[in-house]
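Structures follow.
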Structure I
Amino acid sequence: MKSPLNAFRSSLVFRVTSTIVGISIVLVWLLGTVLNNQISSGIFDEKLKLSISDAQSSARNTQIQLTFSQYQDKAALKLIFADILSVPPQSFDSSAREIAVFSDEKTKVRYRFTGASNLLNSNSVPEAFRERTKNSKNTEWDRVEMRYFDEKIEPGIIVGHNIKISGAGKYEFYVLFSLTQQNQTMSLIVRYLWVTGAALILLIGIITFFVLRRLIAPIRNAARVAEELTAGNLELRMDIRGRDEVASLGYSFNEMAVSLQQQISRLENLSKLQQRFVSDVSHELRTPLTTIRMASQVIFAAKYKFEPIVARSSELLVSQIIRFESLLTDLLEVSRFDAQAAVLEIEEVDLVALVRETIDYVHPSQDRVIHLWNPENTILVDVDPRRIRRIIRNFITNALDHREGKSIDIQIIESDNEVSIGVRDYGIGFAYTDKKLLFERFWRADSSRARTTGGTGLGLSIALEDAVLHQGEIDVWGERGKGAHFVLTIPKFAGGTIESKPLSAQPD
């Protein structure tokens, strides 16, 4: 099962949907915040406007009642204040409205009174607000907490007035309005906003997911068809529906697939014709070449009877016929590789003895040019001896052609499952830019027609194919003026793979 991070990286639908949902969350949150602030502000402003209007009306009525009370005794005044403070308590469907009255210090003792309605604690009116109300000629308001003696606390609005009664004194008149109902309304609105926002985000995500899946489906189909075409199923085509842009893409893709199939078929036919031509020419040339070789050997055997120039020509004739025969052999081998008809004939052989035989075949050992290290060991491997011998022969021949009079070192190093053969010369070497061209067919370091060294340019390419047949690898190192080092690494057992390389191509 894919992790969310891998799904985010590998799925365009998941990535775009996640991005759109994330942006939607931010936008819904911003929009919800703005709406919440606007609605809350509107509800509060409306409540404040009604509260101020109600408080001003109550203040006028109270002032009228207190104005008549100055002609009555104190008992009657208390009855008037009791009537003023007789506010109905909060019910289930209405918010609390409380009144608090404070008499000024300069009010006559006869008319002094302090009290509040419905167990409201007089501390609910802050001292700072009282001072502000005393010093103001207008209606003042503020937010407060309405505290009751039964320890109940409610948020509210307080509206304050100064009431002056001629002949009696000055009173502070405060009306407190509870905001509990408004807060409950806002809580309900906020809950609905969150639910609506969550539902909206969910719908946006679902719609985006299904729309993208519908849009991406043709692209996935194109990717699947492209993979099948890459795997060789050239007959597969995209399913096309409708006439929109996606259908136009499908038509173009199918036309491209048809053109690609035609081009591949044409190239395959040309390749088969080329392989057949090389094979036929090589086979057809062998018959006259055999006759020419036999005739050249007869002439070469009688060269002592000829003049020196004719004798030398017979020697050149034999050497060039041998070279021509080698070229035909290489061409036949290349045609087998191209036709994937090359097979291994596995035998268990002593690799050290095989290398020693190859050295003696390519260059007589008495010349002391080639140094074979650790030649006394016996290394048994499962290989095709003919192909391994050809790889080593190519390495040694190249080293002899480019050694510039210096010696050649050959190392054989084994591990538990692999064995490496390195051929090191100290001659002209090659440039780093030529490294990737060494195994190209018909490529030669000396490309001039007057070259004095080098073969047909097929040796190393055939060597690489032989190494690949053995599940092996060829590593190369070389520098101008410092020589070159070719290393063949193969598994010791048939069907094995290379897990480590006992010998590195980079010299110590």
Structure II
Amino acid sequence: MFSSSRNTAQTNISTTKRRSLRMMQVFLAFFGLLVACSNRPPQVPAISPNALKFYEKHPDYLFKSIIQRRFKLEDIEPTIKALHAPFRVSLAGQSFQKRNIYHVNIGNGPVKVLLWSQMHGDEPTATMAMMDIFNFFQQKDEFDPLRQEILSKLSLHFIPMLNPDGANRFTRRSMQGIDINRDALRLQTPEARILKKVRDEVKADWGFNLHDQNIYLGAGRGPYPASISFLAPAYDYEKSINEVRGDAMKLIGLMNQVLQTRIPNQVGRYDDAFEPRAFGDNMQKWGTRTILIETGGLKGDPENQELRRLNFTIFMSALEGIANQVYQKWDFSGYDSLPENESNSFHDMILRKLQIMRNDKLYTVDLAFRRAEVEAPAPNKYFYKSTISELGDLSTSHAYEEHNLEGYQAVPGKILSGVYPSGQNIGPAEIKDFHSRGITDIQRTGWAENMEQSKFPLLFIRPKDNSADPGQSGVIGLGVNTSLLIQKDGVTEYVVVNGFLHKIL
């Protein structure tokens, strides 16, 4: 009896152990699965196939009258006024200097989307892309089903070139000297009153605040410029996230994913500090899901034509994403992963590990240059005036153009004695002769500064008072536009003129 009971007890204990072991195995397997899942990268929602097609087909919709950044209202106004049905064009009002500001509307859907560009007159990239969107909606092709979907679900409202006075002079502010984007509360500019009026009348569900930003901003601390930056503006100092701002963040995740297929690592996030006077921040507060898009710089794209194409692509992707509500599949991780803009980390050109002379001793430095745009006498033209923007150890800085010149020495170039005849051309033979004599700067009168001249391998300067022996063209220091001879073992192999590096002939 006792033996039988003991055997039964042992059997029960053994069964319990086996059950416990199986439970432990199941738990460990489940725990392992959780760990494996946690180590996987987050699943990114698929973007619409049309996102890539928008980019590929963009040349078909290009508004070809504008291929440079500097243009005026008169360059686009006839096309805007000639837009035909289903577009509806109305005069929203006039600027401080009585230039027309237009409200362009298309679509009859219940969701209202407002896009405005060139609030700052010298920020034209989105205006160009907006003109391309107008062309898109006037054509018939493979996108017809999408056009029908967008226009049946959305009502699109555009204000192209909100600041035509600033665009006329290619300046940021209004002709009252006021930054329109800091006039959302007082509404002292007619342009701000127009934007507020259109927004209120439309009762915009979505708002796209379209700008250009400083081309010297980096996308984080890496070697990439912030070619395009996003922001879902805060509506309070605490940077709270409600449904309105949250939706804007989700849609930014979608647009960023589109851009990563074309300009990986070159998308940043604009500073989200609350600005109580700004339109984006206030529109978010007023209930409009607002997205700030800032276009920066892109290597090899001085007139922003590739950036224009990318603007068109993300605008159309955003409209499609709103129409089919695919943005709802995104969470905030796409927005949060964007690197913040890094200020003043970029230059136009950096010459690495170059030697310069100080007090008869050579020092190794990096030399950085920035090229300022100066308006030329010809309409819509400009030229560069460059300066040395930084020197020293620039290992944490980057540039659109970089050259390793280790083993080379920089020496200031010379100014040609006397005044060169203004009507006489300077050909390759003369350039080669000047450079062989260490001459980089030419005293000249009666010449017109223009874009081509600013990239010429000789710098034209106005005659000096004492032209008999003008000597060196300058010193190597911050804020000066010094022409340089780049030499190895005393032999000049390159020259730097007006912030551009040229190999000598």
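Read-outs throughout are calculated quantities, based only on the coordinates presented, and are distinct from any laboratory measurement. From a predicted model like this one, the values you see are computed outputs, not experimental measurements. Cβ atoms are built from the backbone, for glycine too; each structure is taken alone.
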* Computing mean projected area of the Cα convex hull in nm² gives 38.3 for which of I, II? -> II
* Structure fact -> Value 0.95 of Rg/Rh (Cα atoms, Kirkwood Rh), for residues 158-349 alone was derived from the coordinates of, among I, II, structure II
* Comparing mean projected area of the Cα convex hull in nm², for residues 230-461 alone across structures I, II, which is largest? -> I
* Structure fact -> From the coordinates of one of I, II, relative contact order in percent (Cα under 8 Å, 6 or more apart) came out at 12; that one is structure II
* Structure fact -> Taking distance in nm of label points 7 Å out along Cα→Cβ at positions 62 and 102 for each of I, II, the highest value is that of structure II
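Upon calculation of helix-only ellipticity at 222 nm (-39500 (n - 2.57) for each DSSP H run of 4 or more, over all residues; to 500) from the atomic coordinates, which of the structures I, II produces -10000?
Values: I: -18500; II: -10000.
Clearly, the read-out refers to II.
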